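Below are structures written as structure tokens.
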Structure 1
Amino acid sequence: MVATPMSKNPGISKTRKSVSKRFKITGSGKVLRRRQGKRHLLQSKNRKRKRSLGKAVLVDVTDVKAVKANMPWS
């Protein structure tokens, strides 16, 4: 008799760790993300623009469902 591997919760998916590192879910259920464009070529960008690139913004409504599907425990 061969033992077959069985998951503890077959109906629940795991958290995608890459998604959990890139996004944050607030207490009210909104999803935050970091802005792009603050890695390189910073000389040509003014201070105000670089400051605003450092702040987090909300994920668009069309992408929220996909992000939350990859983070089932949050």
Structure 2
Amino acid sequence: MSQRKKAYLDVSVSVCPHCGAFYADASWYAVVLESDVECGVCGNAFNPKKSLKDRILIEFELDESGKVVAVKKTKDLK
């Protein structure tokens, strides 16, 4: 039996400072590039890095063909 492969994603969770809606974005975009995003609820732009609430590493367990079979939080990064 072959061992399952894994893939990882660094995710940042932020909150819109205008309406309080929560967002999860790839950390390279939200934290590293400090890119502004437009809130889908209120329409205001905000910087996710400035309203960061959490940052985690997510692990995806993959089958032999690369399809996701399980997802779990593996590490707190903030």
Structure 3
Amino acid sequence: MRTAEDIGTAAGVVWVFLNDNGATSLTALIKGTDLPKELALQAIGWLAREDKLVFEKALRGRLIVLKGIQQVYEAA
């Protein structure tokens, strides 16, 4: 069972990853942070609840972006 402290720590890891790498997919975020999927999702929820994230539409799903660091992404 994960504690609020575990999830908060994971939220910090996710924030740093997004700050360093920009918009990313959930799959890339999980691979890049080495967080278990469930914990990554909880961390994303934590950051979303704090109004720190934006979810942008992409060709294949959604991208997770830190609020204030939004950009226009072109299809690759």
(request) Work out the source of 0 here, i.e. which of 1, 2, 3 gives that when helix-only ellipticity at 222 nm (-39500 (n - 2.57) for each DSSP H run of 4 or more, over all residues; to 500) is computed. (result) 2
(message) Suppose semi-axes √(5λ) of the Cα gyration tensor in Å works out to 30, 12, 10; of 1, 2, 3, which structure was it derived from?
(response) 2
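Coordinate-derived values only; no laboratory data. This structure is a prediction, so every number in the text was calculated from the model and none was measured.
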